[in-house]
Every structure is written in C-alpha cells, then in structure tokens.
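Derivation of every value follows stated rules applied to the coordinates shown; laboratory data play no part. What you see is a predicted model, and the numbers here were worked out from it, not measured in a lab. Cβ atoms are built from the backbone, for glycine too; each structure is taken alone.
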Structure 1
Amino acid sequence: MSTTNKLRTVIVFAIASALTITLASCSLSGYGKDSNPKTSQWLYSQLKNGEYVDQYDDGQADIGITMETMIQLSGVGYDKSKFTKAIAWLKKNQKLIKTPGLKAEYIFTARALDFFDDKTVQKKLKELKSVIAADGTVPDTNNFSYCWVIYGLLAADEKELANKVSLVLANQFEESGGYKYVYGDFSASEASDVTGFVAMTLKLTSVLGNETDQSMKTFVAGRAKVWLNKNKIDGDHWTSFNEIDPSGTAYAAMAYRTWENDTNPYSEWLKKQVNPKDGGIISPWSDGLSDVFSTSQAILALNNLNFTDILKQKVK
C-alpha cells in the first residue's frame, strides 16, 4: 500500500473510531526532583573524567549513551554546572555526531542543559534541517532515531518541520500497531522501547498540523498504546527476546506518562532491578552487574517523568 493510501485508510479508521485523546499537560511537579539518588549518582559516576560514557570500558566513547545520560539526569536536578566537562567534550568531538538522530539528540541535550545558543548546536540544527526531505522523510534513520529528530526539532521550536517528520513516522507502524526499529523488517519483531518512544512522540505532536494530521497521529499513537497494553507482562513491565527488558519498560512507561496515566507500577518494577551494591540497574545481559545502558535509559521513568517534561520546562 502506498504511503498516501495508507494515510487515508488510517484517517478513515481514526474518524470511525472517534478517538479523541488530547495532549496531556504533563505536570512538572516531579521535574528536578530525584527519588532515586543512588541510581543517578552511579550513572553520573560512569562519565569518564566527567566527560563521556565508555559503555564497554574499552576506551571507546559512546556519544549516544553519553547524551542520553546527560538528558535523563537533567530531569532530576543535574544542571549545566554538573556537566561542564561533558559539554566541553561534546563541543570538541562534533565529528562523532554524524547521523540525523545524533544531531537531533545533541540539540535536545543542549536545550536540556542550557547551551542551545552555542554555535556548534546551531550548526547541527542547520545540518539536520538540510537533510530532511520536503515530505519530512529523514534519510538513513530508523524509527527510534526518527523520534529523536522530532524531539530535537521541537527543542529548536521548529514545529512545522517536526510535524512533517512526525507524519512520516506515523506511517511506519506495523499491522499489529507496534513499531520495529526499521519499518517492515521481516527479520525483527516489534519492541516496547521503540513503540513506546513513537507513542510518546506522536502523542506529543498530535496538536501540530491540520485536523487530518492531528487525527492521523492521535490514532497511530493510540494503536501503539494498545500494542503496549497487549504486550505488558504482569501489569508492570515488558520483555525482549524472552528476557525482562528494563530499557523497554522505561520507554513504555514514558509513553504512558504522556497520557498522564499512573506510571508507578513501572517505576516500582524498575526499582526492583536496581543493584543494591551500587545503585545501577541490572539487565539480563550484564552478568549480575549494573548496566550503564539500561540505567542511562531509566532515570526519568524511575521518577515518573519523560522527555516531554524536559521539553515543556525548557521551551516556553
């Protein structure tokens, strides 16, 4: 089915289903507060020399995890003064910020930590906008990174372009209503992290564009939420490859937060995955040790917050 026909079909179903979900206000009552300081402190300590995260301790900086660490910690009170070295490191290592998703994440990081006006940020914004096609397509970008592109554009107050990109993302759902990293990838399954991120992103952008745009995004976000509901385990978490999935649970929880649903069951489940020795989160693949990747993605969800809370705090 062509993108145009798919769009029309979904809109018909959206109208027929009379889904009237509106954008949640996402109260900021918990923003800047940290109910799990030991976990946040452990994650913060993973910044090598205060500059970057080296996930595998092999001397290789992971710039994506570094920026997510900074973003997530910014929501629980870690301000610009805490990341002086990390921000300087990012500015010096612009060559590592190559893809549209990373460029957008850098823009969002800059907004979250109050260095948005820096010339390096404005350069990345210009580069990001230059690669986005007229219809909103972002080349060489998976669905997870599409979400970062949209959040990055919204952090730069580029609402019209964010709407175009979000409409492309809204057309990349699977028949189940869930999302894969790459649309139509027959070798992969839908996943709770990317489905949650998409649901959160489309719900946020459901107020942008014309009535048709809004109906489309509202409907697809709603279907993604239904997928999350169906694939939830014991009412409080999700799995991946038949193993518990802290990252997927965190992103799904952040999606529910966008609807202002009660996210305490998910934050309480995440707390049960915390390593009592150092405060990091243990994943099925970390051999009983704290996992920097899972922890970097769970700080906001542990505190019943999400990326939209940060955006609403920083972009007035």
Structure 2
Amino acid sequence: MAATRSKSSSNIIASALCLALVFCLAVATGALADSALMFKEAQLVLGPGQSSAMPMQQPSLGLDYLQRFSGDAGDRALLAFQGRLAWNGDLNRVEPQLFNSYLKIKNPLADLWLGHSRVAYGLNSYFDSHALLLAPLSMTDFGFENSWGAGVRRDTDWGDLAVSYTANNLISGRVSIGVLNQNNYNLGLSRAQGNLSPNIAVEYTGVDAALLVDNYELRAENTSGARDGAGYHSILVRGGIKLLADDRLKFELQQQNSEQGTLSDRSTALGLTYLYDENLTFRFLGQKETMTNELKLTIQGYYYAPW
C-alpha cells in the first residue's frame, strides 16, 4: 500500500502552469496588500527510497509566499503559495511540486479557504509535516497531504471545527477539543467519505491525539472503515523527546501499521532532528519495513529563510 507524499498531477505541464499562475497572481496583488512575506527553501536528500514514491522528499529549491489583506477590524484574507522545483532521480528531470496554493477568507464565524490545502481529517489537518521525513498517517490513508478543493475552519477557545470538500468528491470533517499551545493537548474525531480517485471509494472514521508534557511529545492516530470495497484499518503512534538548549535536538520513534482486506503493512522508524540555527535543519531517518525486512536510511538538510 505505497503512497506518495503529495497528490501529483498526471500532467506535469499543467502543474507547472498552475504554479506560475498562482505565483504571478500573488506578486501582481502585492500592491493591494498591506503585508507580504516570502521565504526561500532548499533541501538536499540522500538515501535509498527517495524517489517518485516520496516526491516531497527529493532535492529541491522552492519558495513560500504569504500575502495578508487587512482592514480596520484586522486580517480579512490570506493568499498563500508554496511550491518547489524538485529533481526526480528516477526520471532524471526537474519537476514542479505544489504544496500550498489557496486563498483564505477570514470572518468572525469561520475561515473559508479555496484552492490547494489540507484535507480536514486527522492530525494532518492540525500539523504541517511537508518538510519532515517521518510521514503522517494521511500518506497511508489517503496517499497525499493536500488536495484541491474548499474548506471551512473555526478555531474556538475549546478546540476547532473543520470541514473540507476536495478532489473526487471527498468530503471530510474533524472536530477537536484542546488547544495544543495552550492546553498541551488536542483530541480529535474525524470522518471522511468519497473517492481518492474515480475508482477508489473510501469511508473512514478516525480518532487522533497530540500531547505535550515538558520536553516529551506524543502523537497517535487511528483510522477504521472501508477502502476500495475492503475493510480498512490503520494506526500510527509517534513519541519524541527534545534535548539541548532551545530544544535543538529531538529524537522520535514511530510505529505505523495498516491493513486492507487480507493485505497488511508495518513499519518502524527512528527519526533525529537537529536545529543547526534558525534557518538550517538536519534530519536523519532510519525506517524498517517489517513485511520486507528492508532497512532504509535517509539524511536531509533543509534550509528555510526570509528572502
């Protein structure tokens, strides 16, 4: 049950045109906006398995662009674009990759987004993990992290509510209690129904949790339901500990299991993250696939800084 790190288009030219169109729109509207931020990013990835199966973990150069539109009452909208040009070693060519490309309209009731953003399901709707080597459970459940569509999100004092409608008529929703940076925990309940592709129907129910205690953190997620006409179940547990001053070093251990019908897959991964400075991060991943007894070692250098 292999998955790709982002939902890729079958037409590379169309993807490239879309990247250029959204970026030109962002730059063209700069004169009308009250504030804008642009970041550059670069990553070098070394190790087996870094191929088209994990497109967001390929050597690449990219940018992250944020444009805020404000009024007397505060922010009214946010225009976001994050894309890369990545080297595909399997095909020996440069390919465009799109992560974020959306317009978020803010109002007192809820935020509405249109474009390419996160599906409202599980921990992936709560955490940004596109630069990490440890894959989220959404890569197993859906095969992607972000998708084209629209969504609504409301943050409250007690948690948040989110609903999204994305490609192939996939309807997803999540409700949670707890604000992680205030309460040190977040517990969520999710539901998704629709299609991952024209031929793969899914019906999922998921529960997830994130917990912070001192310099320890725990994330867990479970999905049950049906996929492509067969029973489906997946689970992920990830524990981490932060060390050194300013939490510059982090060790993480992750176990992920999945079952679809009579097929099953299990993997154990050890991750290490070292923050060299505010712009440069080094990551190491050792992952063992239990079913194939295959061990993969991956090293990443990730640079992210203001333009």
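Calculated for structures 1, 2, mean count of other Cβ atoms within 10 Å over residues 240-247 is largest in 1.
Here helix-only ellipticity at 222 nm (-39500 (n - 2.57) for each DSSP H run of 4 or more, over all residues; to 500) has been calculated and equals -2000, so which of 1, 2 was it run on? Before the final figure, lay out the partial values.
Values: 1: -16000; 2: -2000.
Source structure for this number: 2.
Taking mean count of other Cβ atoms within 10 Å over residues 200-207 as the criterion, the top-ranked structure out of 1, 2 is 1, with the highest value. Source structure of the calculated read-out (relative contact order in percent (Cα under 8 Å, 6 or more apart), 14) within 1, 2: 2.
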